[in-house]
Structure 1
Amino acid sequence: MKKYLTRFVLFFVAIIFLVSIVSLYLLPTSGDIIHEKESPYQTIYISEANGIRRMHVGSLLDRSSAMDLNDPYRHVYEYTGMMMLVSGYVDAPKKILVVGLGGGTVTRTLRMIYPDAEITNVEFDPEIVAMARQYFGYAEDAKMKLVVEDARRWLRRTTEQFDVILLDAYHGGYIPFHLTTREFLEIVRERLSPGGVVCSNTWTNQALADRESATYHAVFGGFHHYIGKWSTNRIIVAAPSNLPSPEEVRSRIVELEVARKPERLDLKGMFDNLFESNPTWPASTKILTDDHAPVNLLKDEK
């Protein structure tokens, strides 16, 4: 009995030690937290360590946005660079919509690539906007506007159409369910101009990815996706009309890199390494609907 008790104690101590070590890598220390704010919806933290400033929404484990203070155009997180692959699907977009602001990394890069485009940002939490302005240098310009409102409500009300719609809204580590469903994507489809595309930042978790794939296919038909190499992010690109071939997408990306030379982005390298053709999912997969979209549970399901 004493032998088994000793083993149990040693096992328990080992678990505590392992959790402590992992926490050192995952969480910023208390000295790194430079701002904490309660919004009407969530707690927002700003941390800073080793020249990297991060925004955490809802939990310190969340890493919504990051900026290299010495090189603001460098993409600290893989997914923000991946979203720029949408540039291979549309030539010189005139109107771009970004749903979800975070620290403004996506918007900042879009402005660099498309200096003449009209960009609309939609963010539902005013405190995130305030933090983006104060700590990440976000600011509108003459061709950029900000809407502080729930994206679905605003999209349903507006009559504007966009050449590119980027979906990057998260809450507590997952996409709010009402921004994942067939009904929402049908609204998005209506707000795309002829030849327009939607680009969505999602997860690779199999159960959720299958449901998202089935849902996007139900609304748009075929789609392309890119799987993160260093992250669990998956970028979906879809359109009401036929998407260009992978060869056409790559050609446009190469032309863009030659013409615009977007800083800190290897779009061709990302395309070559992250593009996956012919996404598949079980035929019995149910789509996400307003009546049933348990994305918070599916995200952690294998």
Structure 2
Amino acid sequence: MNTSDTITERPCRPGSEKGKIDVIVIGAGISGLTAAYRLHQAGASVQIIEAGSRPGGVVQSVEKDGFLIETGPNSFQSTGENIMALCRDLDLTPQPTAALAKKRYIYHSNQLLPLPSNPLQFLTTPLLSLIGKLRLLSEPFQPRYQGFEEETVAEFIRRRLGNEALDRLVNPFVSGVYAGNPEKLSAQSTFSALCKFEQEQGSIVKGALHTKKQKKKTQQGPRAPYQLLSFNGGLTQLPKALVQALPLGSCRYNTKVNAIQKTDEHYSILLSDGTQLDTAGVIIATPAQQAALLLQGIA
């Protein structure tokens, strides 16, 4: 993708728009908004096209009857260097979700059950049956993965910890942090540290204990604890801040992209309202299925 050359203004077909756009971003989810924001920081002109009526994609926070409800992901990890840098650039102050909600629950069997927060609670929680707890305790004795194909999160957790741990503990976590399906997410991409623990030490538990021991030997000073973070007002504050950091009118809502056409000099984006936008570069920040359809005309 070339984002350094701005296209020259040329006569537009009826219904098209004149102007210089370095990059058009399709999709106003977190990926699309962040890409647009970084390009804007670098001096590029950017236009975002969004089929929906709001920014954020799956990230949406709703206030109802005094409660804050996250319809998508509900937190992010403090160990994510990129998102922490983004928060600093946007002057956003993340807060630990533990401080925002001292008690966390999982809805199971028509009731809210407290989420275990320490090893003892994992052994006493009604979330897991006796068989499920015994399966969890057997993790250090499970064989190491010998296959060559990349596992999904579900395959990895099911093999190491069992079905109950997957359905009742990991699935809610994955939905809350990644807004994804563990049957489709890559284990290596999502839980790379856990996969490494298994490959190097033979199990998740052994790997975690080994890593903790090594860190104690090499740690020079106090280390920031791992935390799950959010914002006052919910995760939707992040897409809102990204939009506010862009020039007015950078996001075009309720507009679908019908097709992408490529010439020797530029890309033409054909929109559902009949207009055409020409640009030097395109970023497709949509789900894979939608991206595949848009790429049919230029792949």
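Percent of Cα pairs over 15 Å apart, for residues 58-161 alone was computed and gave 78; which structure, 1, 2, did it come from? The read-out was computed on structure 2. When distance in nm of label points 7 Å out along Cα→Cβ at positions 82 and 130 is computed across structures 1, 2, the figure 4.7 traces back to 2. When distance in nm of label points 7 Å out along Cα→Cβ at positions 90 and 274 is calculated for each of the structures 1, 2, the largest result comes from 2. For relative contact order in percent (Cα under 8 Å, 6 or more apart), the highest value in the series 1, 2 is held by structure 2. Source structure of the calculated read-out (Rg and Dmax of the Cα atoms in Å, 20.4, 75) within 1, 2: 1.
Among candidates 1, 2, the computation of helix-only ellipticity at 222 nm (-39500 (n - 2.57) for each DSSP H run of 4 or more, over all residues; to 500) that gave -11000 used structure 1.
Computing distance in nm of label points 7 Å out along Cα→Cβ at positions 210 and 266 gives 5.6 for which of 1, 2? Among 1, 2, the structure yielding 5.6 for distance in nm of label points 7 Å out along Cα→Cβ at positions 210 and 266 is 2.
Throughout, read-outs are computed from the coordinates displayed, never taken from laboratory work. This one's a predicted model, so the numbers in the text were calculated from it and none came from an experiment. Cβ atoms are built from the backbone, for glycine too; each structure is taken alone.
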